[in-house]
Structure 1
Amino acid sequence: METTTTTTVAKATGWATQTPGEKVFSVAVFGLSTVASVAFAYYLFTDPTKLTDLWAWTRSLPLLVQLVIWLLCLPWMAALWIWSMPWAFAVRIVLVVSILVFTEYLMWPVK
């Protein structure tokens, strides 16, 4: 008879079983994610033209460089793309904030 439960499996793959190096890496990635999201939100509410300029700058780069940036910064690039769309302001704000909050939720190191 199998005695493994869902809770045991979840605990076995979570924060408690990570090595100290993995924990440091998780916290560091979460910190970088938070800095990027806070910076994005700051410019979103104080000077949205900087986001438009950033979008124009990334679009002017060679395609291979754009691909690397998109892969490394996917949630923020998706938010930047949404922000550059000619959609209603309320729709763009809701989508961008949702992406940033969901990214922070996914990056949370302790699960």
Structure 2
Amino acid sequence: MLTIGRSPADRKGRSDLTHIFDRLRDQQVRSILKVTVYDDESPCHTDAAIVKCLEGFGVEIWNWIRIDLPSDVISRASKELHHISLYCSGNHAVLRGWSAKGGFGDPAKFPKVS
């Protein structure tokens, strides 16, 4: 299905994991060493749901298994990252975005990733 003119907020996707991370917040968890989420089935979690799940936790090792996840979603979710695992469909536009000026090489967005 091709959708033209819809905003990202209108796109259908999952958000069911947000309640788990909300529960961790309620339990005063502030740091997550490593997060691994298998989100490779359709529909996957929306970008907004991923940010909502992880923002404020200070995740150090990122392994959210979703194809072609934009770098800005990851940077909004955590500034404490040391290691990021990426999963790509082979789409050259995604690869260029990851390596572009505002992508993973941007020290303002990813200050601890080498």
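Given that distance in nm of label points 7 Å out along Cα→Cβ at positions 17 and 81, derived from a single structure, equals 3.5, which label among 1, 2 identifies that structure? Source structure for this number: 1.
Taking distance in nm of label points 7 Å out along Cα→Cβ at positions 49 and 73 as the criterion, which structure among 1, 2 has the greatest value? Each step should come with its number before you reach the end.
Details: 1: 2.0; 2: 1.0.
Top value of distance in nm of label points 7 Å out along Cα→Cβ at positions 49 and 73, among 1, 2, belongs to structure 1.
Using the calculated result 35, 16, 13 for semi-axes √(5λ) of the Cα gyration tensor in Å, pick out the matching structure from 1, 2.
Details: 1: 35, 16, 13; 2: 22, 20, 12.
This value belongs to structure 1.
State the single structure among 1, 2 that was used to calculate relative contact order in percent (Cα under 8 Å, 6 or more apart), giving 38. Don't skip to the answer; put the middle values down first.
On the way: 1: 38; 2: 22.
Computing relative contact order in percent (Cα under 8 Å, 6 or more apart) on every structure in 1, 2 gives 38 only for 1.
If helix-only ellipticity at 222 nm (-39500 (n - 2.57) for each DSSP H run of 4 or more, over all residues; to 500) comes out at -7500 when worked out from the coordinates, which of 1, 2 was used? Structure 2 accounts for this read-out.
Where a number appears in this text, it was derived from the coordinates with a stated rule and is not lab data. Keep in mind that this is a model prediction, so the values were computed, not measured. Cβ atoms are built from the backbone, for glycine too; each structure is taken alone.
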